[in-house]
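No value in this document is a laboratory result; all are computed from the given coordinates. Predicted, not measured: the structure shown is a model, and the values here were computed from it.
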Structure I
Amino acid sequence: MSKNLYIFDCFGVVVSDVSTLWMNKHFDSAQQQYVRREIFRKVDCGKMSFDASFDLLAKMCGEEKQKIKEEWDDCLYPLHETLAVLSELRKSGHTVALLSNAATEYIDRIFTQYELFGYFDKLFVSSRYGVAKPDREFYRICVEDFSEKFDKIFFTDDNPANLQNLQEFGITPVLFTTAEKLRADLQIR
């Protein structure tokens, strides 16, 4: 039997894409691009705390910080169909990892709240490393952290920009749209 490494993005693949769901209610597309570039990218790379990002969001949309946090939490939910795929992969003896652009404290809270730690062998969270997707260095860190050799390595993300130029690391990109399509793409029966 082959031994593969399956790497998954978090938001939009394992749990809902909470930032997009929340921003769609509050900002137009230009504002969303600004927030992603000037606020979330800094959080993702560990240059701004997750909590401090809510201060800026509150200022931008004129709402109380606590209200924004509550709305944010209301947009968050696990994607159970994807979790079933992760569970099947682990039960089949494969290695499963998370590679996510996020604040470490937020991933820890989500994984504790929804009991997600058991689905993964390792977690790679961008703020811990100071680098985020699509920076090639983040993929290198992830792949080189494993001492074992794998027959195949797959990376699943819902953002096509994060799936470019992965071949140099021996990674097969998989664009996530649904868990059903993911099963087909990964040839899980």
Structure II
Amino acid sequence: MKWDDIDQQVCSVARALSVLGERWTLLIIRDAFRGNRRFDEFQRSLGVTRHRLSERLGKLVDEGVLTRVAYMERPMRYEYRLTRKGLALYPVLMTLSQWGDDWMDDGNGPPQRYRHSLCGKQTRAVLSCSECGEPLRPEEVSVQAGEVLSAYVAHLNAQGEPLPSEGELAREAAQYWRENRSEQA
């Protein structure tokens, strides 16, 4: 599979990576959460070339993660603001930062700490069950097929065809769904 086709998989991680997987993208989003809004602020903070930054900001706007808002008319200048879709990435950044603090600190501790403004205490990202509140551990969570994969597996079973490997299953299910979407509705 080519990287340009990663968003065609029936896999939420693959689809998310099609938007967020380039190395500068999460840093741009991190800076947006820190209050950077303008092109020059992002460039100064990240040290990325103007061309690369323009590409990444454009993709984030196209994907609905950021929105462009004019702040000057002559010459026309824009700032970039997080949309609801962009704001929904906050837990991703918090848990990624937590992972970096835990595993990439070179023994020097975290470079930044987070303080919860409501209670005034330092805080860490915690992933917990939406239903019972218990911490989520990999050995206690199972993956179950969603609608698209279930429909494709049912189709294969009805045809007496074997299930492909997991990676092929995601690609083939996406193709099957696109071709048969009207019948599924």
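Between structures I, II, where is relative contact order in percent (Cα under 8 Å, 6 or more apart) highest? Walk me through the intermediate numbers first.
Working: I: 29; II: 18.
Evaluating relative contact order in percent (Cα under 8 Å, 6 or more apart) on every structure, the highest lands on I.
Out of I, II, which structure matches 58, 30, 29 when Cα extents along the principal axes in Å, for residues 83-162 alone is calculated? Clearly, the read-out refers to II.
One of I, II was used to compute helix-only ellipticity at 222 nm (-39500 (n - 2.57) for each DSSP H run of 4 or more, over all residues; to 500), and the result was -12500. Which label is that? Of the options listed, only I reproduces it. Which structure, out of I, II, was mean projected area of the Cα convex hull in nm² calculated from, if the result is 16.2? Working through the options, I get structure II.
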